[in-house]
Every structure is written in C-alpha cells, then in structure tokens.
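**Student:** Structures incoming, each one as structure tokens.
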Structure P
Amino acid sequence: MSSQQKRPQAKAGTAVRLIKTLFSFYPVLLPAVVVCLLVAAMSSSFGSVFLQGALQIVTEFGESGNWAAAQPEVFRLVATLAAVYLVGVCASLFWNRAMAIITQGSLEKLREKLFNHMQDLPISYFDTHQRGDVMSHYTNDIDAIRQMISQSLPNLFQTCVVLVTVFVIMLYFSVWMCLVIVAGVAFMVFMTKVLGGNSARFFVAQQRELGVVEGQVEEIMNGQKVVKAFCHEQAAERDFDAFNEHLFEVSQKANMYGNILMPVLMNIGNLIYVVVALVGGLLLALGTPNVSLSGMALSIAVVVPFLNMTKQFCGQIGQISMQINAVVMGLAGADRIFALIDEAPEADEGYVTLVNLGVENGELVETEKRTGLWGWKHPHHDGTMTYTPLRGDVRMEHVDFGYTPNHQVLYDVSVYAKPGQKVAFVGATGAGKTTITNLINRFYDIADGKIRYDGINVNKICKADLRRSLGVVLQDVNLFTGTVMDNIRYGKLDATDDECIAAAKLAGADDFITRLPDGYATMLTGNGAQLSQGQRQLISIARAAVADPPAMILDEATSSIDTRTEAIVQKGMDALMQGRTTFVIAHRLSTVRNSDVIICLDHGHVIERGNHDELIAKKGYYYQLYTGAFELE
C-alpha cells in the first residue's frame, strides 16, 4: 500500500510543514506580507470606531445646535479615517502583488523539489505506483496548493485578524452584547465542525481519487493498441466509469457539505444580528448600566456601531467557511506531495568510485585526462588507496532474492562472467532472467549472497559509478523528445556528433537514419512514434554503443526486430560486444548460440550451464528447447 493510501486525511502537521516550507522559500518577503495583511485587516475594522465617534459628535453638538464648533472635530475624524484607509489600500496592494511572486515561486520550487527527489527514488517505487498517479502530484495537487496559497490562506489570515480586532472593539463598547455574540459564535463553531468535518474528509478523498482516475487514464492510453486489438473498448469504459463514479461520489459529498456550510452560517449570523438588536434595545429601554472596557454609558451611539460590527463579525465567519474547502483541498494536495518527498530515497552506501587511470612509474594513478583506461578507486580505513582496473569480471555467488519478503524469485543462483565473455540467460517467462540483470546494476538489492564486480562487492561501489560501467539495452525502448542525435547522445552526454554516428553505424542504425527526412537532426516525439519498433530498438542499441562501457546488458534487445533486421543488428551487436563482458537475455536461441556461457533458469533455479555444444550434448533442458521439444513461454 502506498503512503498516499495510508493517509485517509491530511494531518494538522501538514499545514505547519507547508507554512515552514513557504517561509524557507521567502524568509523576508513572506513576513512582510504578513505585516501588510495585519495592517490591511485592522484598517478595515476601524470603520465602526469612527462611526461611533461620528454619532457621538452628532449627539453632542446636535443638542446644542452649534454645528460650527463641530466642524474641526468632523474634519479631524474624516482625515484620520481617510489616512487609515489609505494605509490599508497601500498594504493591500503590496501583499497582493507580493503573493503573486510567492505563489508562483513556491510552486516552482515545490515542483523542482518534487522532481529532484523523484530522481533519487528506487525503481521499486515506480514499479508499485501508477505513473498517472505520480503525474497527479504535478497537476492536481500543485494546483490545489496554488489556490490555497494565492487566495485562501491570505483571506483566511486577514479574516481571522479582522475577527479578533472587531471582537476586541465590541468588548470595548459593551460586554453584555458581546456575550450574545459569544453564544452565537459557539453555535457557529459547532455547525462548522459538523458540516466542515465531513466536507474536509471527502475533499481529501477527492484529491486521492483524482490521482487514481488519472492513473487509470494513463494506463489505458499507453495500452490503447491492446485495447483495440482485443476489442476491449466497452470493458475499458466500464472500468473507467467505476473509477469515475467513485470520484463523483466523494466529490459530490464534499461539495454538498461545503455548499451547505455557507448558507447555514450566514443564516445563523442573521439570527445573531437580530438577537443583538433586541438585547441592545432592551438594555436601552431598561436603562441597564453598561459594562465595557471604555466605561461609556449605553446609548444609541454605542448600540448602532455595535450592530454594524455584529454584521461584520458574522460576515467574516461566513468568509472563513468559504475558504475552508480550498484550504482542505490544498492541505490534501500538500499531504500527498510531502508523502512522496518523504519516500525513502534509494540507499547508496557505496564508497568505491569509477575514475580515469593513468600509469606513472609503472603504477596506476588517478588522472583527469580521458585515457580510455578506467578503474575502481577503493579507499581503505587506514587512508591508503587501491586502484583496480575495470575489466568487467562479474560474479554472483549463492544469491537469493525476492521482490517481496513472501515471494522469493531466485534461489542460490551463482553466475560467473569473466572479462570479455558473453553470458546468455535462457528460460521461460518468470524464470528470473531479467531479475538477475536488475541485481547486477543494483536496481534491487539481494537478500542473501554476494555480487562482485572486478573482485569488489557491488554494495561497496557507488550506484552511479556502477551503472556508468554497464551499458543497458532494454526490451521496452524509451526515446525522448528531441533529435535522433540527441537520443543517441543520451548514452554519453559529452559525445561528439562523430562518436554518435560511429555508434549508429556499429549498431546498424546509420542506414535508416540517413534516409529520414532530416537525418540525424530528425525530431522524435511521442516515444519515437514515427519510427518502427525495430528502428527504435536500433537507436537504443546505438545509445548503449556510444557509452562504450566495459560490460553490457542486453535484455531481449532483438525481440522487436524482424528476422532480416536481426541479422544486420546481430552483426553490429557482435562488434559492440567484442572485448566486453555481456549478459544477454533472449527468447530466440539463434541470438545466444555463440555465447561463451549459456545459463538455463527454471523458476529461479540454475538448472544447466555451459556453451551451446556442451548443452546440446547433455540433451537436457536446453537441448529440448533448441530442438523444439519445449517452447519458451
């Protein structure tokens, strides 16, 4: 079960972590925004104070009829109010512009952090997660965070500041009427907890189900040929409808609870307003002494602005309910993103590195020059350094392995490949052929046994250096958007055009590449959709050839090539494998006949080994495969 599936709802710690992350991205600008939000929120709250002052002036000077004496007070009041609002407008302008920078900048950094961490994840993560669900982190989850950062969080923060400010002012005016507000707010909080809690739970589920649906869409798109070949369109539609229906159900419930909350709170707010008006009028009629922080007597100059603040206070609570849904969705997206970032990166305890070697005074030494001689730099605890020439001697000794603890795949497997040897693995699907090659380059780590490379335990070799010494041609070809030349150069990023062309000729790809519209400059898109499967595989082989590694892994490298093309490719591959340790996996026994060693596997066990003639003479498993008594599945 993935970490995202283990988290049914976003945790409170996600909000704290997200805020800390934002502050780490913008340690100066974000605090400045917070200050401006405070200023803007407080300035909008002081209107009621000035309303009370205006009413008091009208009351005092209206009784005397001396309006001329009131003019300086009115002017001072209006000027002060204008200044306060002007400061608020400037603060609002700044934080709005700054939040645009913070929002897009933070999303850029989050995407970068997400992508960089994804490069450090082990192959096992991608084997157990749908690509569409992984892509959903960059689309749905990032977009949910964008809405929360750019709109919901600033509005929520500003609203909370206004609530606190208004409540303090109301206490300043009248404690009795504030008690009515407190009782009403307690009821509002209760309704928010009931309705908002259900809304939050379903919004989190919605965010998760979006990833599931995108994973299903991506899977069907990749297998569209298979879907059509087996007339599986209606079944695919039914499967998608099931996922889509589940998404609809959680989304519908999330929005239902979310949409109900706002009207409920607004009506409760209207009810509070009416009750406050009744209580205020009753207190005035009874002549009840006013209890307030200001010490002012209860009068119409107090009740009217208090009612105005009551409406503002309840309206702000309604605004909070509007932001809750977006905040919950944003936190759900952040929780999924942090879950991926928290995935343990691929462990690499290796300390032996691959370096260029030169010879000085008859001894091997490290050099920065490209000498064509590679070796392993092996530091020791006593401070000494050993340099071992890279020869391609690979040995697996009594290896056990399983992709999961409860499902063992390999049993006591021992394989010995001397430098320059061609070792072929033969066996039915699921016998463990590809698994062995995955262990050699440490896509997975073994459960028991040893794998040695030039006499060094591969666990001591840095994974990047280990993989740099191994050229890989896989059955499933991946070509990237770019020119043919760029795709060949992917095997060695600093390769010259001449080196890429030489590698293409070696692989037998030069002939068809030169006949493309733009030759090596032809743009490839959609995983090289304009090329045949065989042509794509030839480019993949050329990519491995330009890397010029001392060891090669060919995993069904010619399985997608027709017999005529295979003869051309085989000739190039023989030249490519010359002098290199090569591991070959092939269903076509014709491609492994000239191997130095052929290893037959059956359900994770090595059952036969030897060259072609030796195995034919034994008249065992390989003999029956070769003569057609058995067929590979």
Structure Q
Amino acid sequence: MPLADGFPRLDDRRFADLVNEARARIPRYTPEWTDFNAGDPGFALVELFAWMSELLLYRLGRVPELNYLKFLELVGIELAPARPASGVVVFPVRSAFAGDSVSVAARTAIEAAQPDDTGPIVFETERPLTALRSRLEAVQSFDGYAYADLSQANTDLAGFLPFGPLANAGAALLLGFSADAPLPASAELSLAFWPSSDRPVPPPTPCGGGAVPVAAPARLVWEFWAGTEWRKLTLFSDDTLALTRSGIVLLRMPGKDEAVAAKLGRKTDANRWWLRARLDQASYETAPLLRGVRANAVRVLQARSVAGEVLGGSDATPGQTFALDNAPVLAATLAIEVDETGTPEPWTEVSDFFGSGPDDPHYVLNRTTGEVRFGDGTRGRIPAANPDNPQAAIVARFYRHGGGRRGNLAAGQITTPMSSLPGIDVGRLTNPIASEGGTDEESLDAAIQRAPVALKARDRAVTVDDFELLAKQAGPIARAHAMPLHHPEFPGIAVPGVVTVLVVPDTADPAPVPSEALLRTVCAHLDQRRLLTTELYVTGPAYVDVALRLDVIAMEDADTAALTLAVEDALRAYLHPLTGGADGLGWPFGGTLFFGELYRRALLPGAARVPELVITLNGVEQPLCQDVAIPAGALVRLGEVDVAVRYEAMEGAS
C-alpha cells in the first residue's frame, strides 16, 4: 500500500462549512424549526458552536506541523541566520589637508545614504587604511610598443585593457598620482581592482581531490619611477590573481625622496608620481579586462561592533538565558567573560551542550535572536553567583551584529561616516561598486524543505543532493545543481570521480552570475566536506539567449495594452532562473522549452488565440511548433519578448 494512503485525513472545515452543514441537518431532525435567520436564538447557538468547533479543528490541525517542528528542533536543525553584505569603500583625502595621508582605523562605521524602514544600514571597515592625499588621476597601459591613456575609462568605470589586447610579457599598467602632495614614505597603499561587468561566467574553481589549484596566469612586478629607472616596490598581498578577479592589492610606498615626479607616456600635462604593474611573465588565455581601479580602498562589512555590553548576573539556577541588545550576531565574533570569583574568565561558545561536561565553561548562542544560554550543571557549567558583583558578572566583551538583503546596495550608497574623520573628503567618500552577499534569515518553509536532505547528508558531501544542499549553505546561493561525472574541461565526456557544482547567486539580476569571491567561498565550504577521492569544481551556470515573438488575438472586450504587458510578464516569470519553472522554484537546469507550455502561458484571460509563437535561441529562429532543447546545466536568459496584440479582423468589413 502506498504510504500516502495511510496519511491521516485532517479536518479543514471552516466556520461557514460547519454552519451550512448544521443548517442542512435541521430539516431532517427538527422539521418544525423553520427560522434560519441570524436573529433566531437557536440559530445563534448553531453559529456559536460552529465558531468554537472551528477553533478546535484549527488547533488540532496544527498538531502534525508542531510535532514536525519539534522533531527538527530535537535533531538540532535551526533557521539559518542572516548573512552580512560586503563591499569596498574609497576614502579620498581633502586636497587642503596639511598631512600627506590620513589613518582610518579598523571598524570605522559608515552609514548608507538612505536607511530603510528598519533603521540605518551600517558598514564597518575590515582593516586599517592609510589614505593618501595624492590622488590617483591618471591610468595608462603600455603594450610593449606604445602607451594608451585609460584615465577617462577608469573614471567612468567603462572597462579597459590594462595590458593592451595581447598582454604579453613586458606590458604594464601605469598609475599616476598627483604631485601636489608628497607620497608618505614607506606607507601602505591599498588599490582595489574590479574586472569588467561584461565578463562571462567566471572560470570553474577547482576545490581539491585531484583538481589543479588555481594559479595566477601571469607574474606581476610592482615598481615606481625613480627619475632614471623603475625600482621595485614591496608587495604585501594581492588577491586579484594577476588582475583577473576582483580584489585588493597592498603595496609599500617608496622611501623618503626615492620617487620622482615626471611626465610619462601620453600624460604630459603635469608631473606625477608613477607606479606600474609590469608583466614579468604572462600566459593569459584572454587579456584581462578591468572595469576600474581605485586607490585608498578598503573592504567593508555590513556590521556594527559592540564592546563591553553587560548581560547581567547569575543566580546559580540551571539553564539561565541572557539577551544581547543587538541581533543577528555574526558568527565567531561573540566573546563572553563571566566573573565568578572577582576575576573575569572567558567562556567558550559551542553549538550545543551534548558534548559538554558539568564543569565545562560553555554557552550556546542563538545568532538570530541574540539569546545566550548557559548549561544546567549536567551538560555545561552553571555560572556561579557572585555576591560582590550580582548585576554585572556576565559581560559580552565584544561581538558584531548585522546582516540581511537590505545591505545589498547599489554603487554610491555607502557615503556617510558615523564618526569624525579629519582630513577625509566626506563629500566624495563612496562605494564605487555595489555591495553584495547579504541574505535574510532562512524562512520556515525553506528549513522544512532542507531538513530531510540535511539529516541524510550529515554535513558530508557524497550524493548529488548533499552537494546541492551544502553549496546553498555556504553563502547567498539561491540555487545549486550538482553534475556528477562532468569535468568542465572535457564537456560531453563522463569522467569518473568528478563532480561539478553550478551555483546561482541570490540577486535581483535577471541572469545571476556568481562572483569569483563567491565561487571561492562555496569551494572552500565543499572542500572540507567532500570525499577524499572526489575531484570537485564549482562554477556558475551557462546561459542560452532566448527571444520570443508572439502574435496574440484579443477578445473584443479585452484591453490590448494590459494584455500585452500581462503576456510578457507571464513568459518572463515562467523562464526566470530563480522564480520560473512549473513549480516556481526556478527554471530547471537544462530544461527543455516546450512549445505547448509557452503557448499555454501566453493564452491568458482576454486572449482568444495565439496564431504565431516564434522561439529564437542564441540568435537562430527555431522551427515552428517544436520543442527546443537546452544544453545540460544551462539556464535561460530571456531577452526581447515581442508581443503583438490585435483584435480579430471582422469578415466583410469595408
């Protein structure tokens, strides 16, 4: 017998159903009762009992759901907390400032220009920054033969080739800084680079298990102009992979009086301090394409730091709970100290008390609500009461809070420092590129769908479902699709031991493409959970370009303008990579475009028929009335939807 045949039948009758049922039974049992109006005393009792019965049925109907949620709580499945967005902010220095640089401390708070309904949106810098007064005002490329002025393209973030179209060894990217301010000797310079927004899907990221690690396709040498020659600069760090992905380059500036301002290349209008990134070795498959470069840049995170928050004092009872003033709390940021004997001691955060002994100084944090819970003396120690400090013995020495989709802001929105920054030109402080990565707390429905796979996976990636579930847990991933035996470099060939995971970020883009940083995050998360023998790759989906042309005959009473918009909206919603498909969970990877289904979606109320429906795939019109196959693992990027709505021409009309 199918399992579904044994499911209990829940009573979902409502007030109106119960009243109608009682009214239908009255003539059978009490034929002398003929007044069914609300003013009749007997019928008032019927409505009263129907109302009470509805309440009882509703509560009984919730019991299975309650039992299920209690089971999930028992096995330790909780709603995933919100994640913070991240971005890059540039701190320009006022030209009239007396010093040659300004120091910006770590965790400097900057507020978004326009707060939402829930309050201000605040970001904090992730590390200290030395902001130079000398401005980056000139950008040039040298391809080995000639210079090209890229300054305007860099200002407009329009995209440019930093090493020319060939990017051979000896080519260089030159950065010119204004000479109206001296370069601070041996200071740290922070440069942010962004690849072009017109780039294709980032290359697959290998994650171990026999996969070749990602290596930079070129070796850059950073140098400065010393008047007669180029001298080498000290490179602290470079996470751009030779300018092929977004990241920040940290350099040590030249010593005092070592750099010489000069006119170089095509920028002969003024003397400037010049730095350059020279290709010592180059093996690019395609020349790198940058959207822009900015100096005085630092990463920011959607978070606020709190220090020295008093939670209260212990009364020595089991299972005590205390609440932080702010939530959600960022992972691994809370540090709690408990004063039991006059000397505060740090306690350790654990995910649960199952492995805690009676004397272990452990606590459990609910990151979403900010609740801190201590043990009961059997699993986890009970904080001892301190009569000398009864109200302030438990202190949160430090934590950070923040997160949510509200932090995904467009460029130019993070602009207002929340503290005084002498020397910083606040009017030009901004984020050149949109911040990304923020997600809201997981919904209850999403947790219920995740639970069966999570219980089966047990935090280990073995099956296809395991890889997809764990990939979505790694970051702001809306969808994930695991392809076993698929090697990115050998399409169409089944390669044993290889798994490729396609991830689609949770963004408002109609064709979402993951960033290199997101791919690395997912890769690192899966690499810790894969089998030792699994060769793993993480990449974004391939998109096929689809265009539709429709001829729709409208009914006589239909509004043609409204019908045109409705047909286009229906088709775009159906083919959307995140919310499309028959189930509304996203267009299926490699899903076939069924002609009949597209026709049915276009045949909305007000449409009499659809005489013509033409599908164009990657610029090629497909045969009429035939289904269109999509390559495995690909999604649809819907372009133009040309809907022509007209009324049927009347026969015999002159």
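Read-outs throughout are calculated quantities, based only on the coordinates presented, and are distinct from any laboratory measurement. What you are looking at is a predicted structure, and each value in this text was computed from that prediction instead of being measured. Cβ atoms are built from the backbone, for glycine too; each structure is taken alone.
**Student:** Given that P(r) over Cα pairs in 10 Å bins from 0, in percent, derived from a single structure, equals 3, 12, 16, 18, 14, 11, 8, 7, 6, 4, 1, 0, 0, which label among P, Q identifies that structure? It would help to have the intermediate numbers written out before the result.
**Tutor:** Details: P: 3, 12, 16, 18, 14, 11, 8, 7, 6, 4, 1, 0, 0; Q: 3, 11, 16, 19, 20, 15, 9, 4, 2, 1, 0, 0.
Going label by label, the one that fits is P.
**Student:** If you work out distance in nm of label points 7 Å out along Cα→Cβ at positions 165 and 269 for P, Q, which one comes out largest? Display every interim value, and only then the final one.
**Tutor:** Details: P: 1.7; Q: 2.7.
Structure Q comes out on top.
**Student:** Tell me which structure, out of P, Q, gives -19000 once helix-only ellipticity at 222 nm (-39500 (n - 2.57) for each DSSP H run of 4 or more, over all residues; to 500) is calculated. Don't skip to the end; give the middle numbers.
**Tutor:** Details: P: -19000; Q: -5500.
Clearly, the read-out refers to P.
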